[in-house]
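These are the structures, in structure tokens.
Since every read-out is calculated from the coordinates, none of them should be taken as a lab result. Remember, it's a predicted structure, so these values are computed and weren't measured experimentally. Cβ atoms are built from the backbone, for glycine too; each structure is taken alone.
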Structure I
Amino acid sequence: MAKTYTWHRFADPGIGEKDLTILEVEGKKISFTRYEGALYAFAYKCPHASGVMADGWVDEDGNVVCPLHRYRFSVKNGRNTSGEGYFLKTYPVEKREDGWYLGMEKTGLFGW
């Protein structure tokens, strides 16, 4: 089944290439970076030990690096690229005529 999203408008984070920032979208903290000119959004905390991802950095291959244990995740799809097997939640981002939008996956009554 295809994922469906609820889209939420957010302010342009105004960040440079490989910079990291945090914005609150619909009451949820989301990390953002810009890589190769595109804007990416992903979880606020690392899935391993809850390090704040915006306190890390983006490497030359487009991986966000957790500041605690240096686990690496692709900003494009959240896949762990350093071999530990974790997955970082990512969010789709769209630039529209009236601003930036972040997609949050719709879930049913019980979170399915």
Structure II
Amino acid sequence: MHEKKYKWYKIADALRELQFGENNILQIEVGGKKICVVKTLNGIAACAAKCPHAGGNMSEGFLDKNGNIVCPVHRYAFNFNNGRDVTGEGYYLKIYPVEIKEAGIFLGIEEGGLFSWLK
């Protein structure tokens, strides 16, 4: 199976530097992509800032009682483990890996992909 390769971006030196809103969601731009960094029940997660269903801004959403991120437009909820829409509609939200290390907090963006030859 193909192993994914990531380019890692440092997004903060420490967790306290991340300025989360009341909804525990922060939108940032990394590698030319708008990404939501989220303080979850289990730590930190990251996902695409745009809902795959209707393009809602996920940073304006909220976390439900199960720790899923919920789109503010139609209330579609997405699981951070796999990006799957838990309401069963078949949509997937792009999830980005986050690693907390001694040197800081890092977010991975997949290298290559379908259109990598365009670079």
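Which structure, out of I, II, was percent of Cα pairs over 20 Å apart derived from, given a value of 39?
Among I, II, the structure yielding 39 for percent of Cα pairs over 20 Å apart is I.
Thinking only about distance in nm of label points 7 Å out along Cα→Cβ at positions 43 and 59, which of I, II has the largest value?
Details: I: 1.9; II: 2.4.
By distance in nm of label points 7 Å out along Cα→Cβ at positions 43 and 59, the leading structure of I, II is II.
Where is distance in nm of label points 7 Å out along Cα→Cβ at positions 35 and 75 largest, in which of I, II? Numbers along the way, then the final one.
Numbers: I: 0.6; II: 3.1.
That would be structure II.
Assuming 0.65 is FRET efficiency 1/(1 + (r/R0)^6) of positions 19 and 51 (r between Cβ atoms, R0 = 25 Å, to 0.05) as calculated from a single structure, say which of I, II it is.
So the calculation was done on II.
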